[in-house]
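Peer 1: Structures for review follow.
Bear in mind that the values in this text are calculations on the coordinates, not laboratory data. Because the structure is a prediction, the values reported are computed rather than measured. Cβ atoms are built from the backbone, for glycine too; each structure is taken alone.
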Structure P
Amino acid sequence: MAIGARGLMRYLDGRANEPTPFKLDANTGALAKPDGLVPTQTEIDELDKKIDEYQQKNALVKQQVFSMITDRLLLHVQNLGAALLIWAEICQIHKAKTELVQIDMRRRMQETCCDKGADVRAHFSELLKLRELLAGMGVSIADTDFHAIILGSLPESY
C-alpha cells in the first residue's frame, strides 16, 4: 500500500522502464543517440535527469520492500537489481508457500474435532477462523462444504 500511495506501482508491475543512456562512439569518444547523431547538451542533461529519477524511485521502492521482508529473504533478493525483479522473486517464493499453507489449513479444518464436553462455541470459532484465513488467501469454502465439516467435527452426542 505504501508503494501504491506514492504512485510507484509501475516499478513493481513492469510499466516503469529505465531510460537507455546515450552510447559512447568508439571512434570519436563522443556520445551518440540511437540514430547516430550527436546529442545536444540539453538532450544529455534531460536524459541524465530521467535516469536519475528512475534510479531514485526504483531505490525508494526497493527500500520499502526491503523494510518489510525478513533478513533471510533480503539476503536472497538484495542483489537482483531492479525492484521489478525483486518483487517477482518474492512473489514466486511466497506463491509456493501459500499453496502449502492452504493445503495444511484445509487439512486442519477437516481434522478438527470437538471433544465430548468441550466448549462448542470455541470449536465453532476455531473453524470460522480457519475459514476466514483461507478466504484471505483466496480460497472459498462453500457453505454446504463448511456445514459438512462442522457436522463431521461434532461429537456423536450432538
Structure Q
Amino acid sequence: MVVARLTRTRGIKGELCATSLTDDPERFQQLERVYLNGQPYGLESVWYHKGQPIFKFSGVNSMTDAERLVGIDVCIPAEERLKLEEGEFFYTDLVGCEIHDETSGKRAGVVTGWQETGGPVLLEVDRGDGSEVLLIPFASALLKKIDVVAREIRAELPPGLLDLNR
C-alpha cells in the first residue's frame, strides 16, 4: 500500500521530502520499516516541515544516496493499513469492483481508479465498451451496497447517467 511519494532530496544527510498519500500522516511516526521498489528500508526518523513529511532512511546518508530514491513510492504491507470503521473503505479496495445500477438494471462498469477534485471523490468506471470513462461520485446517496470481498457495488444512479458520453 502506497502511503507517500518521495519528491526531492533535502539537505546533504540523505533526507527526502515526500507527498503524503494517507489521511493520517501522523502514522509515519509509528512505522519502523517501509518498502521502496519492493526493498525494505528502516525508517530512522520522520519529521515535518510546513506540513510536508521529511523521511530519513537507514543506509541513506548522503544527497547522492537520496537522489536515487526521488520519485519512488513509500509502501507498507497491506496488513499494516489503518483499521477502518464499519462502512469505510480504502479507495484502492474499490478498484476492480463491478458497479450495477439497481434503478436501470444495467451494469455500469468496473472501477479502475478515482479522482479527488475538492468535492466528493469521483470513481472512474470503465464501461467495457470503449466509450469514455464514467465518473460516479463516491456518495452514500448513490452507492447503496459495497462488498469489496465479492468485488461488487450496488448503486442507484440518476436516470441518464449511464448514457453520458457514449
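Peer 1: Given a value of 4.4 for distance in nm of label points 7 Å out along Cα→Cβ at positions 64 and 144, point me to the structure among P, Q it was derived from.
Peer 2: P
Peer 1: Quick check: 39, 16, 13 is what I get for semi-axes √(5λ) of the Cα gyration tensor in Å, calculated from one of P, Q. Which structure matches?
Peer 2: Q
Peer 1: While we're here: Could you tell me which structure in P, Q was used to calculate FRET efficiency 1/(1 + (r/R0)^6) of positions 32 and 136 (r between Cβ atoms, R0 = 41 Å, to 0.05) as 0.15?
Peer 2: P
Peer 1: Work out the source of 11.9 here, i.e. which of P, Q gives that when mean count of other Cβ atoms within 10 Å over residues 40-47 is computed.
Peer 2: The read-out was computed on structure P.
Peer 1: To continue, here is another question. Consider the structures P, Q: one of them gives -20500 for helix-only ellipticity at 222 nm (-39500 (n - 2.57) for each DSSP H run of 4 or more, over all residues; to 500) as calculated from the coordinates. Say which.
Peer 2: Answer by label: P.
Peer 1: OK, next. Given 50 as the derived value for percent of Cα pairs over 16 Å apart, for residues 8-87 alone, which of the supplied structures P, Q does it correspond to?
Peer 2: Going label by label, the one that fits is Q.
Peer 1: The value 0.90 for FRET efficiency 1/(1 + (r/R0)^6) of positions 24 and 72 (r between Cβ atoms, R0 = 30 Å, to 0.05) was derived from one model only; which of P, Q is it?
Peer 2: Q
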